[in-house]
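Derivation of every value follows stated rules applied to the coordinates shown; laboratory data play no part. Just so you know, these numbers come straight off a predicted model, no measurement behind them. Cβ atoms are built from the backbone, for glycine too; each structure is taken alone.
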Structure I
Amino acid sequence: MTTVAAIAKEAFDSVSAEFTDGIIKACTLTRVTQGAYNPATGEYETTETTYTGRALFDTSTPIEDILQGYVAGPGELLVYLEGLSVVPEENDPIVIGGTDYTVKHVGDVVGAGTFFACTVIKS
């Protein structure tokens, strides 16, 4: 059975093979999870987990055409994310092609939980 994840992977693989100028970029999303309160330090413990995938910026399609009902702020960019094993969330830090961004909005392409249209802004 073909899945959305398999189709997205195949599409990103094909684009990478055809365009060798780095149009498909590596990405690393970091998720910070708050743990238990430490009374000795007065702070909560945190755990950082990183997830890797690939990203493709879309600079030709208006964001509202893809993420209907969302009004993007100044500087937000539309990016497609593939290969992550976690659903991106608002305010997650993400490094795309060596540049730091912050996730602002997430759209789950066809509700599959494996391929995302997101807006990001440079951090």
Structure II
Amino acid sequence: MMRDYSMKSKKRKNHQRWLNAFIRYANKCIEDDDLWLGRFVVEQNATQMHWFEDGSGGILYCDLTFRDKKTGRIKRWYTDCLELDWHYWMAMNNFIIDDCQVWSEKPDVRDNRIDFRGIK
């Protein structure tokens, strides 16, 4: 389980470390999923730090890419780390269902599971 994002740190490195850990965690969850077996991944493209004027901390904004290893489809998603936690799961779900349309694939994805864990 991931720890919650904290805006209190005054060091960009701490914010970036949290994001890196979240990306690793999210990818590991999909890799370990019995159905997807690593088919989908999220990758970082860029980040930008926004510091609060009162010097109390800041928020890290990120540019992420969802990728389907089977079809090669991608989708870029922009958000901040504060909203990343549960919004990520909704955005990834929408990518899988709406953009990749996995439930209309023939043969059915549940009957034709392919292990993508060793594929970059």
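General remarks:
- Answer label among I, II for the case where distance in nm of label points 7 Å out along Cα→Cβ at positions 16 and 56, calculated from the coordinates, equals 2.6: II
- Structure from which -4500 was derived, helix-only ellipticity at 222 nm (-39500 (n - 2.57) for each DSSP H run of 4 or more, over all residues; to 500), options I, II: I
- Distance in nm of label points 7 Å out along Cα→Cβ at positions 32 and 104 from the coordinates reads 2.0; which among I, II: I
- Test item: FRET efficiency 1/(1 + (r/R0)^6) of positions 48 and 112 (r between Cβ atoms, R0 = 30 Å, to 0.05) calculated as 0.70, pick one of I, II: I
- Which entry (I, II) yields the derived value 15.9 for mean count of other Cβ atoms within 10 Å over residues 40-47: II
- Comparison of I, II - label where mean count of other Cβ atoms within 10 Å over residues 24-31 is highest: I
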